[in-house]
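Got some structures for you, see below.
Only the coordinates and a few stated rules stand behind these numbers; no lab work does. Keep in mind that what you see is a predicted model, and the values were worked out from it rather than measured. Cβ atoms are built from the backbone, for glycine too; each structure is taken alone.
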Structure P
C-alpha cells in the first residue's frame, strides 16, 4: 500500500491522548458505609468487569474512527502494474482537437465545448502534484512544456477553433517528441495521454515506424456528433479571366451536400461590391451541384465579396471569399524582328483598352517586361539566349507570349525556346496542304468569339509553314489546323499561356495577316493575357500570390482587415513580388476573409479561405483508432466515446490507480456512530 499524502500519517501521534485517558482513570471515588458487604461485593465485581469491557470498546471505536480519518486524508492506494512506475513524476498529456470539424453539434452543444468540459474535469480530479501538458492543433514549442493545474485549466478555457488539422499519427509523434524534449525519464515516470477528438479520416501512409511508447497509457476519447451531414461551398471561379467594366461576368460555384438526403431550395447568397443576390438550388444526396449567375462591374478597381450557403451544422465552410481587379487597361509589349509587320500594332490600336510598347527584339532589357501582360514576338528570325531567358522567365511568372517567327527563323534557337514552353518544335518548311481546314470550336479561345460552328467560313491560307514536330515534353492544344493535318496555331500553358504560329505573318507567306481571323486572334490573345491574380488562396496552401507593382524589394507588405495586421513571407523574381501563406504552422492566427494588401499604398485585395478537407464528416471507427495506436507501438490503449448515450465526462479515471479514501471515510462514520451507541445505550 502507498499513500498519496503520507504527511497526514503524523496525525497518529494524537491517538496517545485517548489511550492515556483510558489507561489512567483520574476519577475520584467516594466511600459509602454499609451494614453488610457480602451483597455489595458481588454487585461491585460484576459492574466493574462490565464497565471495563465498555471502556475498552469505546476506546477501540474512538481509535479506529480517528485512524480511519487519518487514512482518508492520507489517501492510500495499491499500485497496479502500470502505476508501479509512478515513482517520481505523474504526467498527464491532454490533446484537444480544435479543428473546424469540432464545430459539429453533439447532445450538449459543439463538440469542442464538450471536449473542453471533459479536459477540465480530468484536470480538476487529478491528484496533487500532477503535471500537465495541454496540446492543440497548433503543436507549437510553447505547448511542449509542463504546467500546473491552474495553468492547465486556464489554457483549456482559452482554446478556440483553428484552421490547422492534424492526423492521429502526427498527434502520437508530437506527444512522443514532447516527452523527449522535456527530458522525462521513461523509467521513473508514468505518462497518461488523453486525446479528445472526433478522429476524422485523413489520407495518410500506413507503413509508419513503431515508436517507443511503453511508458504511455493512451485514452482516446471520440466525440460523436448528432448529425454528420454538411453543406459547403467547395470552390468558386469565373468562366473567363477577363474583367472589364460593363462586361458580363459568369461566376460559377460548386456546392456539396454531404448527407443522405436530397436537399431542396438551398439558399445561396452572392455579395460582391455593390451586387447582392440570393437564389435557391437543389443539391442531391452525397453529391455536388454546379451553378452560376452573371453580373457586371460598374467601375474599375479592386472588388471583393463572398458566396454563402445556408447551413446550420458545421459553418466554417459555408462562405467562400473572393476578390479581383477590374483593370482600366492591359499592357502589351511588341518585339519586332527582321520580318516584322505593322499589322500587329494596328490591330491593338483599335481599342483604347490596350497600351502598347514597341521595341526592337535586339535592344531590350529585363525592364521592358515589367508590368506587361502580353509579349508578342513579331517576325523575328534570330533570338539570342538572353532573350530566350527573358521570354521563358516572363512566361513562368504568369505572362502570356504570342510567337510569330520571321520568314527564315534560326531553328536551333527557336526550338530551344519552344521546348522550354512545352510546344512542338519547328521542322522542315512545307508548302502543300497549307490551306486552313478547321478551327477548334471546343476551346474557349475560339468558342467565345465565334458564336456557332460553321463549315462555310471563308478561311485564309498561308503559302508555307514550318512542320511542327512533337517532342517528349510537348503538352499543347491546337487552335487552327491546316488541310495537311498539321497545327498552324497552337498553345501551351506551362505557367502563363504561350501561343505559337507555325508560319510567318509576312505578306510573302500569304494573306493571313490581312484577314479578320488574324485580328481576332491578336485581340483574343491580348484579352486572355490579363495577368489576373487568383481570386482566392487557401490558408496553408502551397500557392504564391503575385503582386504586380514596382519597387517593392525594400517595402514591408501587410495584410490587414481591421481585426488583424499580418506580415506574410515575401519573395521577388524578375520584377514580380510574391507573398506566400504556405507555412501552415505559422499562420494559425489567420482567419478566412478579405484582406487589404498594403505597403506605402494599397496594392490590392487578397481573399483567404479555409481548407475544405474537413468538410466531409467521415470518422474513424473504434477498431481503426485502436489499430492506429497499435501500428505505432502503443501497448496500453483505453477507448471511450461521448455520443450523448455513453459519456465519460466526470468518470474518466486517468490519473492514479484505485484509491480507498472514500472507504475509510465511511468507516470513520461507522466507528463514530458505534461509539455514540455504546455510550448512550450501554448502561453499566
Structure Q
C-alpha cells in the first residue's frame, strides 16, 4: 500500500472516529441517553490517539483528544466580553415576583408577556465563543465587561463540545454556568481531607477553584459540568427557541425549564421548586424568570446593573437552632471591630456553619446575644451567616451581656466610634490586623490580582518581618521566599513574578487596592476614567470630585481625606519609587484628557451597536466615559445617543423608535471634540 493511500485511509478513519465520539458525547451530556458502552467509547479514543500520534498533521484543535493540553498557565489573561454579562435584580417571595410582572406590563404598555422559568445554577458564570462551529475561547464573568481567559481549562470539560452540530451560526457566543455536582463535591472533599488539604466550603467555591487551576489536567480530574442558557452574540431569538437551539447545537442545557403564561403560574412553579431543589445532584440558589419574546426584551432594555426583562427568584434563607459557644471580636482592614459568634456547628444552605456575624455592638444589644444562648441562625447562599434571634426561654444561666472592648483585641490600640456611625474602629493604622487585611485585599482579584498572595502567605510574610505594607511586596526576592516554610523555588518565582506584573495594572485596580472607604470597583473605574492619573486625582478638591457623575459628597470627602493624609502620601511615594504605574494611557483617538477638556458628555447615555471601522467598541466606550458619558448595553427611553456602525443590530431600530439621536463614527468624533 502506498504512503498516500495509507494517509488517506488514516484521515478518513480519524474523521469517522471523531464523529462517533462527538455523537456519543452529545447523547451522554445533552440528551442524557447514552447508547455506547464505556468500553467501546474508550476503544474509540485509544484508536484516535494512536492515529493522531502516527499522523501528527491530522491533529486538530477541536479533536476530542485535545481536551487536556497539559500546558501550565502562570496567569490567566484578561478577556473582554463582546456583550456585557449583566447581573439580575432579585425577588424574595411571590409579592416581589408580582411587582416585577407589574413593571414589565407597565413598560410594555399592557402587552401580555409569556415567561420562561429556569433553574438558577449555583456555579461560576462563563462566556463561550465558537467560530465556524469550533470552540475558540472561553472566559469567566469577571466584572461583567472583562473576564479571565480559561479556555484551556474549559476544554477539559467532557460536556463542552469542541465543535457544534451543524447548522450553526458562523460566530456564536453563549453564556453558561460551570458547576460541580454534589456527588463530585463529596468525593473531592474526601480526597482533599485524605491528602491533608483543607476541604472546600461548598460546591460553588470548589467549582471556581477547579476552573481556575494553572494546570488543566487538575481541572480535568475534578468532575466539573456545564449548563448553557443564553445566546449572547450571533443570533437573536425568543428565549425558549434559544434553549432549543443551544441543545440542538450540542451544548448542554438544564432540562427543567418551562413556559408560563402569566405571573400567577410563575409563582406556582417557583413555590414548587422550593422543595424539589433538594432532589437535584447540583446546587441551585434560586430560579430565573425571563420574558420569552426577543422583541419584548428589546423594548424593555436594561439598566447599568441588569436587564429589565428578567429577575432572579431567591429562595428564603435557611435557618437553624444552635448554641453560642463564645463571642469574640474580629478586626478588619479598615479597623472596624465586628463581634462574631462562635457556634456549635450546624449545616445550613449546604455548608457547615460554625460562626456567624453579629454585625456591631448595637445589633448585639438589640438581640441580647450572650455566650451559651440558644440562637436562630440564618444563611442564604454565599451570604455570611447571622444570628437573627435568641431563645431567651432556653437561657439556663445568667451570662453577662456583651460589651465592646475599649482596646483593640489585636494591637491594644484605642477604640473609637465616629459620631453618626454604629461601627467601632481601632485607631492604630499600624494594627497588625489592619495591615494584614490591607495586604490581602491589595493582592485580591478585584484589586491588584496577585496570584498566590493569600491569607496564609501574607501571615507568613508578616510573621517573618519581610513586609509591613503593600509597598514592601515589591522588594521581595525569590531567594527570600524560597527560604520560608512551604515555599519551593518554583512557587517563590511565581509569586515574585505575579507581584512584578501587578506594577502595570490599570489605575482603577490601584485605587481599589488602596482600600479607600466607599470606593469599590465601579467608583474606582469612574474616577480613573475621569482623572487618568493618580496625581490628578490626588490634587482634586471635594468640589471637583463631586462634579464627576456617580460621585456624591460622601465618596468625594472620603477620597479627598485619603489623599491628604500624610501617611497615605508617603505610601504612594514609595509605590512610585518601586515602579508602580500611576497613570493610564491617554484616551483613544486623540481625545483630550477629561481633566483638561471638561466633562462634555456628562449625563449623556450611549449605546454602541455594530462595527466601527476606525476603533473597537472598547476604545469608543472608553472615550465616551472619559468625557463623562455612560455606555449601556441596550437602548431604552433614557438613551440619548446610539452610535451605529456596520451590521448594526436591533438596538438601532429600537433607538429610532424611542427618538434617540443616531450617530455614525464621524458624528461621535465630532461630539467628543465638542
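For Cα Rg over 2.2 N^0.38 Å, for residues 235-330 alone, the calculated result is 1.17, so let me know which of P, Q that is.
Only one of P, Q returns 1.17 for Cα Rg over 2.2 N^0.38 Å, for residues 235-330 alone, namely P.
Distance in nm of label points 7 Å out along Cα→Cβ at positions 123 and 379 was computed and gave 7.8; which structure, P, Q, did it come from? Spell out each step's value before the answer.
Numbers: P: 7.8; Q: 2.3.
Clearly, the read-out refers to P.
When distance in nm of label points 7 Å out along Cα→Cβ at positions 315 and 459 is computed for each of P, Q, which one produces 5.7? Mind showing how you got there, number by number?
Values: P: 5.7; Q: 3.2.
Structure P accounts for this read-out.
When relative contact order in percent (Cα under 8 Å, 6 or more apart) is compared over structures P, Q, which one is greatest?
P
Work out the source of 61 here, i.e. which of P, Q gives that when percent of Cα pairs over 32 Å apart is computed.
Going label by label, the one that fits is Q.
Using helix-only ellipticity at 222 nm (-39500 (n - 2.57) for each DSSP H run of 4 or more, over all residues; to 500) as the calculated read-out, with -7500 as its value, let me know the right label among P, Q.
Structure of origin is P.
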